[in-house]
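Okay, got some structures for you below.
Readers should treat all values here as calculations from the given coordinates under stated rules, not as data from a laboratory. Please read all numbers here as calculations on a predicted model, not as lab measurements. Cβ atoms are built from the backbone, for glycine too; each structure is taken alone.
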Structure P
Amino acid sequence: MSELFGNTHLELLDRQITSWLMAMMERNDTIVAVDRGEPDEYRWYVRMHGEEKEFTTVWFTLGQRTLQFETYVMPAPEENAEQLYEHVLRRNESLVGVHFSIGIEDAIFLRGELPLRMVDEDELDRVVGTLYATVERIFPTIIRIGFASHFAD
């Protein structure tokens, strides 16, 4: 089981994560916004402009044991659902540190988490880059599977 972090450590991580994410935005033109969730929660989002998918937004949530992260990839498929779900499940096999999942309203998400002791600027950069690159790589294929009739000639 992961180590349990107290409020003092969480507040320190809160300040560090905010600082790291703001620094990432300053050096990376793809990142168009970094913002916070509600004032009483340890939550951030990083919004990035993409080429295949117009925007990808990564949400980070700091818990007492882990930093969870996720991005919404696409809505529930209108057609070919079985084929789409098989495709993303097979993609999970080659991913490191993240996985596709079905979330609210059967939408497709990409998620993962890190133990708090591993959270640093390099890991945040790796996570943001992994989520962004994975969405950019897979989005054209899965949107065409799940919404095939919208792409018919």
Structure Q
Amino acid sequence: MITTYLDDIAVGDTSVSRQRTITETDIVQFAMFTGDWHPIHTVVPYAEADPRFGQRIAHGALVVSVALGLVEFWPAAMRAFYGFDRLRFVHPTHIGDTLRVETEVLAIKRRDDGDGVVTYRFVVLNDKDEQLCVADLLALVAARPEDGDG
């Protein structure tokens, strides 16, 4: 996703991440780490009785965390994750779903310091091509150093 300096990024650029499968262990460890033990994530009979889902689903924050870890970035160019706008979970993520992230550059705004904020359409999909999570991701991206390194 961010594999080059700001100067080489253009509106319309796209990328596809590597993939990763969500496991039961992911959900349990995430619940342990965060303290979010909502039964839709952790209690089989509760989740199976829920008419919307019918089975346990992954935490939304887990999905976003895994998705962020899937996208490629080059530390010399990627200054910082700047935030999300319009984050929506549009389809549940189930145990066994294999996730990937597709991105497209929507906007580039150069800052006074020369670096810039790049806005990406950030779409998390499963192996059935269902959109799970959609957002605008903002990243602070470095301009090419004046000495030409990198």
Origin of the derived value 0.95 (FRET efficiency 1/(1 + (r/R0)^6) of positions 107 and 123 (r between Cβ atoms, R0 = 25 Å, to 0.05); candidates P, Q): Q
Source structure (of P, Q) for distance in nm of label points 7 Å out along Cα→Cβ at positions 3 and 51, computed value 4.7: Q
For which of the structures P, Q does the calculation of distance in nm of label points 7 Å out along Cα→Cβ at positions 91 and 115 return 3.5? Q
Given 2.0 for distance in nm of label points 7 Å out along Cα→Cβ at positions 11 and 131, calculated: source structure among P, Q: Q
Rank structures P, Q by distance in nm of label points 7 Å out along Cα→Cβ at positions 43 and 59 and report only the one at the top, that is, the highest. Q
I have 3.1 for distance in nm of label points 7 Å out along Cα→Cβ at positions 35 and 99, calculated from one of the structures P, Q. Which structure is it? P
The highest value of relative contact order in percent (Cα under 8 Å, 6 or more apart) among the shown structures P, Q is in Q
For helix-only ellipticity at 222 nm (-39500 (n - 2.57) for each DSSP H run of 4 or more, over all residues; to 500), the calculated result is -13000, so let me know which of P, Q that is. P
A value of 3.2 was derived for distance in nm of label points 7 Å out along Cα→Cβ at positions 27 and 83; which structure in P, Q was it taken from? Q
